[in-house]
Structure 1
Amino acid sequence: MPDRLHAARVRQLYNQSHIGIVASLANSIILIALLWDLVPHSASIIWVSVMVLITALRYALFYRYRRSSLTPSNAGGFSVGFIIGVSLYGMVWGSSGIFLFPSGSVAHQAFLALMLGGMVVGAAAVFSIVMKAYFAFALPALIPIIVRFFLLGDDIHRAMGGMGLLAGIIISYIAKRMNVVNVSSIKLQFENIGLIEHLATEKDRIEKTNEDLKSQIGERERVEEALRVSERRYRNLFDSISDFIYTHDLEGRFLTVNRATAQTLGYTSSELIGRPVSDFMLPKYRQAFRHQYLEQIKKRGFFTGVSRYVSSDGTHHYVEYRNILVRQDGNEPYVSGVGRDITERIEAEIEVGKLEQQLFQSQKMEAIGTMAGGVAHNFRNILAVVSMNSELIRMKYRDERALQEIADVISNYSKKGEQLIEGLMHFSRRESKKDYQPLNLDEVIRETYELTSISFDKMINIHLKIPEPLTIMGDHSGISQVLINLCTNAMDAMPQGGELHMEAKEEGGKALVIISDTGEGMDKATQERCFDPFFTTKEVNKGTGLGLSTTYGIVKEHGGDVHVYSELGQGTTFKLTFPLASSDMHIPEESSGKIVRGKGEKVLVVDDEREMCRVMEELLKRLGYKAAYVRSGNSAIQKYKSWRPDVVLLDRNMPEMDGVSCSEQIMDYDPNAKILIISGYDQDGPSGIDGEKKRLIKGYLTKPIEMGRLSEELAQVLG
C-alpha cells in the first residue's frame, strides 16, 4: 500500500507537470519583457537562457516519463528527478529577486514579488501532493526576494518583505492542507476501488453463472445451488462491512443498501430500497442533493463530500461519502458509493471548540480583573485625598453651615466612590480573602427585603420565603451588596411592575439563595456577558455596568457560585450558593469610629503624593499631634534620625524605595520604632504585607482612611 500510494502521488505530479512547464516558461518571458528596460540586458539574457535550458531538461524528464511505465519500483527515481528539476526551477526563479531586481521602481519590484508569489501559489496547487517537491520550489523561489526586501531597510521594503514572508507561510499551510486532503483522497480511492472491483468481480461471476445456466439446462440444480452459495457470500461480504455501501439510480432512489446503512438510518433494507436518499437528510441538504449533487455525478462521474442524515429515532449522523457513476453496456447507469459515519469525530471537534471558548472566556475575565484591580488601587489614592480634605473642611470651618453641607456632600460621594472601588476589588479578586465571621444570612436577606419594600415602586410585588435560619462565613456588607445589586437589576427589568421573589433555603449541604423576577429577561448573548465589568444594556447615565461583576466577585470570594437562568420575555432567576457554617460562633463588634485626640506626640507622614502629605499633616495637627512629612523612603530615614518621631505613617507603594524596604531600614536603626503602613491595597493582597514582613509594623490602614479609624489606631499604637 505505501509503495502504491507513493507511485500514485508521483503519477499525479507528472500528469500536471506539463502545465507548470508551459506556465513557467511563459511567465519568464513576460517577466523579461516587462523588466527589459529596467535591468541589464546581459543579466536578462543569461537568466532566460538558463530558464529555457532547465525547461528543456524538465521536458526531457517528462518525455521519459511518458515513454515509460510508472511502477512502485521506479517511482522513487522519477520522484527524485522531479524534485531536482523543480528545485532548479525554484533557484532560477529565486535568482530573479537578485539579478533581475528593478532597484529604481517599487512598482516593478512589487510585480516581481507578485509573480514569484503566483508561481509559489501555482506550485502549491500542482506540487502539494508531494510536499518535498513543493518546498524544493517554494523556498529557493521566495527566500532571495524576501531577504532582499529586508536588507533594503526602509519601511516599505520591510513591509513588503514581511508580507512576502507571511504569504509564504500561509501558502505553505494551504499546501499542507491540500496535501492531507489529496493523500486521504488517494487512500480512500484505493480502498474504494479495491472494494468496488471485488464487488464487480463477484457480480461478473454471478452473471457468468447465469449464462452457464442457460446453456447447461441439465446442470440446472447444481448451478442454482452454486448461485445461491455465491449470493450468500456476496451478501455476507456486503453486510459484514461496517461502512455504508449502497447504490442508487440517477433519480436519487436507493437500489441496494448494506446492513450498516440500514441500521444507522433505523430501517430495514427493504424499507429503504426505492425511497429517495434525500428523504433521510436534513432539510438544508435536500435541495443541494437534488439539484447539485445529481447533476454533478452525471457530468463528472464521481462525487465526494459530507452530508448529515437523520435516523428514524431523530438522531443526526454526519456521513463522509465517495460515490462513482457506474455505466454498463446494456444496463441503466447507476451510482455506487461508500460512506463512513464520522459523527463522533465531528462532535469531538465541536467539543474542542467549546473548551477553547471556555478557556478564552476564563482568560478574558482574568485579564479584566487584573486591569480592574489596578484602576481601583489608583482610585483609592485619589479618594483618600478628597475624603481627608472634606474632613479638614469640617474641622476648620465648624461654624460655617454652608461649608459643612459641602463637606457632607463630598464625604457622601467619596463613600459612594469607595463602594465602587470595593466592587472592583471584589471582582478582580486582588484583595485578600477576608477573615470572615459567622453571618446570619437569613437576617441579611430580611434587611434587604425591608429596604426594597420601602424603596421600590409599589407596582412591584416583593415576596420573601425563608423557612429556616442559615449561617455562613461571610462579610455582612458584601452579602448585602450582592442582594441589593440583584434586586435593583430586577426592579430595572420591570418598569411596568411585576413580581420579585426572594428565597433562601438549605440544599445539598449549602445555603441556596434564589432571586427571581418576571421582567424582560436576557438573550443568550447578554447572559454570556452579564458578569463582565462595565457591560450594561441600560441607557447612558443609568448604570455603571459593575453591579453583576461586583456580585460575581463577592460570591466567589465567599467560596460560592452564581448562576443565571433567563429567556427574553420570561424573566430572570439568579441562584447563589454559599458553604454553610455553624451558627453558634461569636460575631465581634465593629469599631465605634470615635475620634481620639493626640497629646502632642510626633507623627511623621511618608507618601510620594504631595497632596496626601499636606492634608495628612494638617489633619494630624488639628487632632493634637506634631506632624511633618517627607515624600520618599530615603528622606524618611534621614528625617527619622534627625527628628525621632513617635509614630511613622508610611505609604506602602512608592518609587525608588517602597514602604517595606523603608520600614526595614528604620527598624535596623531603631528596633523600637512604631510604624503604621497606609496603602491603596489590602494588607494580605498581592501588593500588601506578607507574614514575614508584618513584624516590621504596628498596623495597616487601607485608603481612603476615616479620621475615627486613624485616631483610634494612633492612640492604640502610642499606648
Structure 2
Amino acid sequence: MKMAFKKIILIICILFFTFILTDRNVIFASSKNIIINNEFEKVNIKDSWEVYVDQNNISENEILKKQDEFLPISKLNIDGDIANSTYWIKINILNTSDSPKDILLELKKPHLSLVSLYSVTHQKLELKETIGYSKPFNERNIRHRNLIFPLELQPSEKASTYYLKIRTDSFFQAPITIWDPVVFSIENSNAQMMYGLFYGTMIGLIIYNSFLFFSLREKTYFYYILFIAGFTTMQSIWDGYAFQWIWGDYPWWALRSNSFFILWTAIFALQFAKHFLQLKRKAPILYKMVNIFNTVCAIALILPFTLSISISTMTSTLIATIFVLFIILIAIKVRLKTREAKFFIAAWVFLLIGVLLNILAAYKLVPLTPITLFAPKIGSLVEVLVLSLGLADRIKRITLEKEMESKKYYMQTLIQNSFKQMSSLKEIKELADSGLTTIMILTKFKNGFYLSKNKSGWSLLTQKGEILVNRTINIDQQYFKKLTYANDVDLSILGIQQSFGSYLSIPIVCKGHEALLIAYSQENLKIDTYEVENVIPYFREQYMVLINNLINYQSLQKSAMYDHLTNVLNRKYFLEKAKNMMKKSVELNQNVTIILIDIDHFKQVNDTYGHNIGDKAIIFVADRVKEIIKEIGVVGRYGGEEFIAILNNADEKKALEISELLIETLHVHPFSIDDGKKLFLTVSIGVCSNTSNKNLSINNMIQLADESLYKAKNMGRDQVVIYKDYIEIK
C-alpha cells in the first residue's frame, strides 16, 4: 500500500511538472528593435530589451551617458532579485507601418513599487507617466490591474527609444508585452472571464461554507473559510485586483499586504489541516510541531508593519517554504488511512505542486513563465472543490427534522422564485405553462396539462408529456369545489383517455378565467401531507392572484391601446406600430404605404341626426375599413371622423385598389339609421407611398397623405388622390 501510494504521487508530480514547465508563451521578439508593422497584434519582448542596474541612484539626465553599460537581459540574472537598486530598461521600437500606431506597453507584475516611462526627445529624457504600488491607483491613465503605458508611434525609419525606470521593494520581475489596443481589449476580456470564474468560485465557496459553519458550528469550517479567504486575497494581490478594487487609495498597506496574507494563509491552512485530519489523536508529535510553527507565524504577522518591505517579503517567503514542507509531511504521515485523509491528499496534491512551482520560480530554480505564476490558481480550484466535498460529508449527520425544514424552505423558495418569474409574464398561456411546471417540480410528477374554459367549451391550453384528449371535454362542477389528490384514477369521465397512477387537480377560478391544472404520474407517487395541506393551497391562492392581475393588466392595456368607440388602435399606439413596421420594411427593402381616410360631410350628419348617430356612423365606417385592410395592414383612428392605415409591402397600385374597394363598398352598403332610413356615406382618401423615396419617415408620409386628402376634398370628395406630385389622380 505504501509503495503504491508513493508511485501514484511520483507519477502525478512527473506529469504535472512536464506540463507546467512547458513554455507556452507566444512567439517572443528576438531582434534588438521591436518591429511594429501593419499586421502587428502583440509581442512579448523577453530578449529585446537591455537593462542597467543603478545602485547609486543617478539622475535621469545622467542615464543617457550610461548607454555602454546597458546589457541584454539574457546576460544578467536579476529575475527575482530583492535589492535596493533602480532598474533601467531600454526598449527600441520601430514603426514600419504606413500610418501612426497606438500601442500599449504592459508590465504583468502589478506589485512593482514605482515604474516611470521616459521617451527620448532632443537627446533628453521626457517623463510620460509614473505608476505603481507606491502611488494611488486612480492616478493611472489606464486603470488596469497591471501596469500599462499608452504609446503613439509615428512611421519612421529610425527606432524610437523608451526607458522604464523600475523601483521595487519586493522581487524584481518585469515581463513586458507590447499590444495592439484592439487585440489587448479582446484578450483582456477573455482573461477577465477566466479570472471571474476563479474568483467567483472561491467567493462562492467562502459564502457556501460560511452558511455551513453558522449552521453546524464546526470550527473546521471556520479555519477552512479563513484559509480560503486569505488565499483568495493573496491571489488577488498577485493579480493586481486587490489594488485595483479594494485598497488602491492606500499604497502604504498595498506594499505590505502581500507579506501579511502569505503568513495568514499559512496559519489557517495548517489550522484547518490539523483539525480536519485529527492530528492531535493520530499524530500527536506532528500536532505539536504545527502548533509551534503557527505560533511563530502569528507573531510574524506584525513584521510587515514593523520591518522594511524587502525584509518582510523575504521572511514571509521563507515561512511559506516551511509551510509547504509541513503540508508534505502531513500528507506522508496520514496517507490514505482515513476518509478525511483521502479528501485531503486528493485536494492538496495539485495545490502543493502549484505553490512549490511558484516558490521555485521565486528562487529562480525553475523558469518564470505565466504557467508557473498561475500554477497556484490551477491547484487551488481543485483543492477548494475537493475539500468542500470532504467537509460536505459531515452534512450527512444533520437530523431528519432539519432535512424537513430544509425541504420546506426549498419549496417556499421555489414557489417564491416561480411567482417572481411568473409576475413578469404577459400571456395567460405562458402563465399556465409556468404554473404547471412549478407544480410538477413540487410534486415530482413528470406529466401534466392545463384545461381552460372558453365560450366554445373546454380546451387543452398547455401540456407536459403525452396525453389523449377527446374533442369534447366535460368537467363536473365537483372538481372546482376543492383540490383533489388521488391514486389509481380513471379520468374518462372528463374526456381524458388515460388512467393515472397518481393524480393532482387544482381548480383555478377567477373572474374571466376558469381552469383546471392537473399534474399526474404513471407511477404511484406519494406527496407529503404538509405539501398537500399547506404548500399547494398556498400556491393556488397566489396563482389565482397572478391570473387576476394579468387579466386586469390585459384589460387596461387594451383600453390604453385601442379607441373606445371604434375598437381600432388609437393615434399614439398606431404611430408606434407604424414606426416599427416602417423600420422592418426598410430592413427588408419593402414598400410602405400610408392611407388617410376622412368621412365626407360628417358635420352635416352630426347636425342632422345627432351625435349618437354620428358615433354609429364612425363605427360603421371603421368596421368597413377593418374588413378591407385587416389582412395587409394596421388601422387606427387619427382624429374625430378621420382614420389612418399603414399597408405593409404595398405600392401605390395596391393602395389604389384597396381605396377604390372601400369607396365602392360604401356605395353598395349604406348606413342604416334607427328609423329605417338608409344613409350613403362617402369618404375622401389620401395616399402616400415610399416606393420612390425610401428616406421618407412616417411623419413625412402622413403629412404628404394629408395633403393628398386635402386635394381629394377640394376636387369634390368621394375619391382617392395618390401623392406623386399630383400627377396620378383617381
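Bear in mind that the values in this text are calculations on the coordinates, not laboratory data. Just so you know, these numbers come straight off a predicted model, no measurement behind them. Cβ atoms are built from the backbone, for glycine too; each structure is taken alone.
As an exercise: distance in nm of label points 7 Å out along Cα→Cβ at positions 672 and 696, calculated from one structure in 1, 2, equals 3.9. Which structure is it?
Label of the originating structure: 2.
helix-only ellipticity at 222 nm (-39500 (n - 2.57) for each DSSP H run of 4 or more, over all residues; to 500) computed as -16500: which structure among 1, 2? Mind dumping the intermediate values first?
Numbers: 1: -20000; 2: -16500.
Value -16500 for helix-only ellipticity at 222 nm (-39500 (n - 2.57) for each DSSP H run of 4 or more, over all residues; to 500) corresponds to 2 out of 1, 2.
Give the label, chosen from 1, 2, of the structure having the highest value of Rg/Rh (Cα atoms, Kirkwood Rh). Please report the intermediate quantities before stating the final value.
Working: 1: 1.18; 2: 1.16.
Structure 1 comes out on top.
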